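> Got some structures for you, see below.
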Structure P
Amino acid sequence: MGQELISILIPFKNTVLFLPECLDSILKQTYTNWEAILVDDNSDDDSFELVKTYSEIDNRFKPLKNPGNGIIEALRCAYNNSKGEFITRMDSDDIMMEHKLETLFNNLSSMGTGHVAVGLVKYFSEDGISLGYKSYEEWLNKLSRKGENYSEIYKECVIPSPCWMLNRDDLESIDAFKPNNYPEDYDLTFRCYEFGLKCIPCNTVLHLWRDYPTRTSRTHEHYAQNYFLEIKLRYFLKLDHDKSRPLAIWGAGNKGKEMAKMLVEKQKPFYWICDNPKKIGKDIYGQPLMDFTYLKELENPQSIITVANPEAQMEIRQYMADHDMRSMTDYFFFC
C-alpha cells in the first residue's frame, strides 16, 4: 500500500503539562506520512508556545489559533486546514501507541470507503483508574473487538473520540464537523451510524487515554448527563423510533424521569413502566407509572430502558427475549 497523507486533528487548551508526551508519541509513529494540525482553543498557559517549538523542529506539526471558541470550532479549523485523504483525531493529553496510525490506516485501506477504523483504548492515571472508567474501557473494547459498536450506541459513545480514522470523502458525507451539537464526539458517532459507516473490528490497543480531575470530559457542562440524554433521544426519534408503534419508558430513576420529561416537552406519547412497588401507581409529569408487566398489553411496543443496574439489565434482557423482543429493534438501553 502507498503512504497516503494522514491528517491528525488536535484541539488543545491548557495542556502544556501533557503535550510533550502526546507529541513525542506522534513522532514515534511507524507510519510517517502524517500532518498534525494543532489548534489552540484560547489557552492561557504556554501550550501554544510549546507546540510552536515542536513545529520548528518538525514541520509536520502545524500550530494554529482557534478563530472561535470551543472544541467544535477548533476541530472545524483543524479540518479546514488539513490536506490528508485520511482523517483521525487525537487528544492533546493522551498518548498514541507507536503503531496506531499504521494499524488504523491499514485496516481502513483494506476495507475501503463506507467504513470507520477504530482501535482499543486503555485508561491510565497517576491516581489509578476508577471502577467506572475501567468498566467503560472494557465495555467499549468488547464492542470494538467485534466491530459491533453500534449495537449499544444508546448506552454511551461507542467510538472513542481520539481513536478512529475515516476516509475524507466519508467524513464529508456525514457533514464532518459542521454541526454544533454537543457532545461532539457522540454526535459524530451517531452520524456514522445514521449513514451506515461500518466499524472495522480491531484487537489491538492503539490509544492510551489519560484520566485526571480537570479533564474536559469530567468538568465541561457539555459533557453533563442531560446533554447525553438529549442527543440519545434526538437520534432515537430520528433513526430508530417507529411512530406506528407504542413507545414505553422502562425505569423511574433519575434518567427515567429526565427521559419522561423530555418526551412530555416534545409532546411524544409514551407509556411509563417500572418494577419498583413504591413508584407504581404514582403520577409524574401527568404520566401514570405502571407495572412492567403492562408491556404485554401493548401491541408491538418499542421500549427505552433507563435502568442502570447491571443485574436488573440482565433480567430485563431475559424478559425481552422471553417475549421475542430484539435489542435495537424492540428495545434500546439508554444507560
Structure Q
Amino acid sequence: MNLVFKRKLPIPKEIKEQYPLSDELAAVKAARDEEIRKVFTGEDDRFVVIIGPCSADNEDALNDYLQRLARVQEKVKDRLILIPRIYTNKPRTTGEGYKGVLHQPDPSKAPDILQGLIAIRKMHMRAIADTGLSSADEMLYPENYRYLNDLLSYVAVGARSVEDQHHRMTASGMDVPVGMKNPTSGDLSVMMNSVVAAQAGHSFIYRGWDVESTGNPLAHTILRGAVNKLGQTSPNYHYEDLRFLYELYQKRDYKNPACVVDTNHANSGKQFKEQIRIAKEVLHSRKHSTDIHGLVKGLMIESYLEEGCQKVGEGVYGKSITDPCLGWEDSENLIYTIAEMC
C-alpha cells in the first residue's frame, strides 16, 4: 500500500477536551441553531445569508471580518440571519495547491494536519466567543465532522462530494441544516437523491464504529450552477430553474422542502461581482412567486475584507488566496439590499 503512516491523530473527544466549548457559548450556539432551524422548517420567515471568504486562511483577518459582520447582523436581525462561512477545507479539482487551514494552518508552510485540527476548532470557537455568530463549514471529510459538531450551525456538502454515500449517511446523522449542492455536471437528480438519502435513517460505519442515524429533516438543496463538457458554465438560479426545482420537490414527500442559492461558482461564472446582481434576481423571483418564496430560504455569498483574490505569499490582509470574493463595502451594501428586498 503506497501510504506513509506519519502519526496517529487524536480522536475528536481528545481535541474537545483540550479545547472545550464553555456552557455559556454552548447556550449561544444552541439558541442560534433553533433560530436557523425554524427558518428551514418555515416557522420563521426570516432569510438566511451564508456569507464569508472562499476559504478561512487567516484567523486575525477572518475575525476582523466577523466583527464587522456581527455589527451588521444586529441592524438586520429582524429580517436576516447571517451565518459566517468559515470554510476550513478547500476542495481542489486537481488536488493541487492550498487545501485549506485544516491542511496548512500557515499557507506558506508545509502541511500539518494535527495543528490544522486544532486551528479549525479554535477558529470556529473564537467566532462564537467574539461575535456570538455560530458558523458554516463544508464537509470535505465526513470523519472529521465530530471535531466541530458542537460548533457548526450549518454544513454544506460540495458538488464533488454530493454523490458519495459516506457524505450522505453522515449528513443523515446531523442535527443542523445540511445543504447538498448540485454536482458540477448540473444533474439535479443527483442532488435530490442526496437529500432523500440524508433525510433517511441509516446503519453504517463511522470512525470505526457501527452507528445508526435517524435522518436529518433539515437536509436541503443548494444550487451552484454547472459546467458542461466544454468547460462552459451554466447558471441555475433563474426563475425557471427555481420553478423547476420546486416541481421536483413536489414529486416526492420531502421533509421541509428548502433551497439555498450559491451566488458564486458556476452560477456567476466565477465573476465575483456578479453575485450582487444574482442575489437581487433571486430575491425578485421570491417576490414574484409564493412557491419560490417558500422554497428559497437563503443565499450563499463569497465575501472578504478586500475584493478579488491573491496568490499565496502576496500578503494582502483580508484578501482571498483561493477564489475571488466581494470586498467588504460591496458585501455590507448587499446585505442591506437583501434585507430591504426580503
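> Taking distance in nm of label points 7 Å out along Cα→Cβ at positions 18 and 290 as the quantity of interest, name the structure among P, Q where it is greatest.
Evaluating distance in nm of label points 7 Å out along Cα→Cβ at positions 18 and 290 on every structure, the highest lands on Q.
> Out of P, Q, which one gives 11.4 for mean count of other Cβ atoms within 10 Å over residues 90-97 as computed from the coordinates?
Q
> If Cα extents along the principal axes in Å is computed to be 68, 42, 35, which of P, Q is the source? Numbers along the way, then the final one.
On the way: P: 68, 42, 35; Q: 55, 49, 46.
Checking each candidate, the match is P.
> Once FRET efficiency 1/(1 + (r/R0)^6) of positions 154 and 274 (r between Cβ atoms, R0 = 25 Å, to 0.05) is calculated for all of P, Q, which comes out largest?
Top value of FRET efficiency 1/(1 + (r/R0)^6) of positions 154 and 274 (r between Cβ atoms, R0 = 25 Å, to 0.05), among P, Q, belongs to structure P.
> Continuing with the same structure: Using distance in nm of label points 7 Å out along Cα→Cβ at positions 74 and 314 for the comparison, can you identify which of P, Q gives the largest number?
P
> Continuing with this model, one more query. Work out which structure the value -10000 belongs to, where helix-only ellipticity at 222 nm (-39500 (n - 2.57) for each DSSP H run of 4 or more, over all residues; to 500) was derived from one of P, Q.
Clearly, the read-out refers to P.
Just so you know, all these numbers are worked out from the coordinates, no wet-lab data involved. Owing to the predicted nature of the structure, the values given are computational and were not obtained by experimental measurement. Cβ atoms are built from the backbone, for glycine too; each structure is taken alone.
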